[in-house]
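Each in structure tokens, the structures are laid out below.
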Structure I
Amino acid sequence: MNQNFKKLIKISEFCRWLVLFSAVAIVGYLFYCYWAYDDIRFNSSNTLLLELWHLASANRMLLLAMLTPLFITFLLGVYWLQRLLSCYQRGLFFSDESMKCYLWLVWLKVAALVFEMLQTLGIGIYHQSFFEEGRIELVLDFGNISTILLMLLIVYLLKAARDYEAENQEFV
């Protein structure tokens with residue numbers, strides 16, 4: 001086996017453990033803050049959410065329900081990233097399984113973008129039921145759109161590389 005492939009396999013294994021450890025640490029931190037401090041840290045950049053969270057008359061279960069789709073998207077992203085890195089760890093860089101994992105990651109990124117916008121809209125509407133002066137700002141981050149487009153380009157390049165590799169195997 002080529003030395004570069006061996007390095008890629010080792011890096012994939014390291015990244016797989018790093019992603020798993022990071023995800024467990026993040027989820028642990030979120031639950032710790034929730035139970036120890038009665039504070040919500042997931043999507044804590046949303047000031048309307050934080051204002052509603054500390055308001056006694058706001059329904060916290062509704063707020064948690066609004067956060068759930070993004071949290072599930074995060075967990076699914078970790079799962080599919082683990083599967084992708086597992087494929088890479090086994091040397092399956094251009095396999096159908098690795099392509100399936102990568103496509104799931106792309107669509108999860110798109111879903112997260114949509115869920116974040118819907119969540120902002122839902123929290124803003126709920127906020128306006130308590131405060132009249134609240135403004136709803138839907139921010140469409142160009143960085144997220146660029147990332148999605150770049151991921152789609154990588155999917156195309158991976159498919160082209162897989163086809164090129166298959167063509168070379170047929171030639172040999």
Structure II
Amino acid sequence: MQTCKSYTIVNGDYVIFKGKVSQLSNFFEKKFYDEDGTQFLTMEHFFQYKKAIFFNDTATAHRILKAPTALAVKRLARQIRNYNDDEWNMVREEITYKGLIMKFQDPELRAYLKKCYLCGNKPKYFIENSGHPFWGANIRNISSNIIYNQIRGQNKLGVLMNRLARQLFLSR
């Protein structure tokens with residue numbers, strides 16, 4: 001049986017996504033800019049760049065900006081000097097949320113987010129099925145019935161995307 005490496009599917013109340021082909025993924029390539037005018041190829045570039053800057057590692061930050069893919073960025077991020085888990089854990093979610101706001105300012109991406117979120121008769125819940133214990137979840141059978149409180153992983157990226165979608169599409 002072959003597994004899909006990248007997808008966005010709707011399953012009941014959930015939008016499950018994974019990989020660089022999914023427009024919802026941090027690995028999806030679509031340039032955007034931060035408040036300082038810095039350009040990012042992917043959300044992963046933004047996240048890891050901000051991490052390097054947070055720890056005053058400008059050399060790695062510049063290498064991250066020039067990296068050709070999100071996977072290359074992820075590898076470079078392992079080289080960030082002065083990195084401290086406790087310090088980063090205190091700010092990483094808010095930095096990610098700010099990045100999502102900027103990423104989804106793009107009209108095409110915003111329309112796609114809205115289409116996924118408001119698919120059907122009630123808002124959906126986003127699940128990043130990356131297997132990451134903090135940012136994602138680990139759902140082996142994406143076509144089976146999903147019971148959210150039984151998924152493995154904290155799905156923080158999904159939680160932040162839901163926060164953004166509620167703000168953009170429901171709080172008017």
Structure III
Amino acid sequence: MTQVSVAPESFEMVFYDAAVIGEVVAEVAERLGLEETIKLEIDEGSPLGRSKVTSYDPIELWVDGGALENTKRPRQFGTARTKDTVGRLLLRILDRRSGRFDDTPADDDLDLMQFAAWDVHCVGRLERLGIGGQRQRRLYQFRNRHGFTDLADSAFEKLWESSELSWTEIERISEGCRIS
């Protein structure tokens with residue numbers, strides 16, 4: 001069973017419950033086949049939606065408070081948003097551990113186009129697992145980075161529909177439609 005620690009344990013600025021967050025994170029991890037300890041640090045003071053993996057082994061994640069927020073109810077916890085955010089980060093960890101991503105640059109060295117392409121691949125898989133989705137949001141984000149063209153839309157479809165691409169394949173698809 002996945003163990004999740006959430007920091008902080010109580011919240012002052014948002015209406016979140018650390019126990020509920022831990023349960024949602026554990027559910028996502030177990031659906032993805034992860035049965036190890038996960039540490040989640042939340043910056044409750046930030047309404048932004050940033051998120052990142054701070055350690056791959058042991059698993060440590062960091063998110064802005066807004067990354068877990070219900071977008072229709074400010075300062076309220078959003079289960080679907082949390083599943084999407086955490087699922088995407090955990091899939092990146094699984095990708096890096098798979099052997100198919102050995103040549104992937106460090107997260108800090110990835111550009112916005114690379115992140116957008118990898119996110120599309122991750123969230124497409126989450127949708128097929130019934131964990132996340134937001135296809136239109138990801139399509140818009142991808143188009144903003146790769147262009148509003150038929151070529152970019154075709155690349156998006158390849159990334160979204162594929163099950164287990166390697167980093168080399170994601171990079172090739174992304175580079176194939178980059179705009180100047």
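Derivation of every value follows stated rules applied to the coordinates shown; laboratory data play no part. Here the structure is a predicted model, which means the values were calculated and not measured. Cβ atoms are built from the backbone, for glycine too; each structure is taken alone.
As an exercise: Cα extents along the principal axes in Å, for residues 15-70 alone, calculated from one structure in I, II, III, equals 30, 22, 15. Which structure is it?
Working: I: 43, 23, 18; II: 36, 19, 18; III: 30, 22, 15.
It must be structure III, since only it matches.
With distance in nm of label points 7 Å out along Cα→Cβ at positions 79 and 103 computed per structure, which member of I, II, III shows the largest figure?
On the way: I: 1.8; II: 2.4; III: 4.3.
Evaluating distance in nm of label points 7 Å out along Cα→Cβ at positions 79 and 103 on every structure, the highest lands on III.
One of I, II, III was used to compute helix-only ellipticity at 222 nm (-39500 (n - 2.57) for each DSSP H run of 4 or more, over all residues; to 500), and the result was -15000. Which label is that?
Working: I: -28000; II: -13000; III: -15000.
The read-out was computed on structure III.
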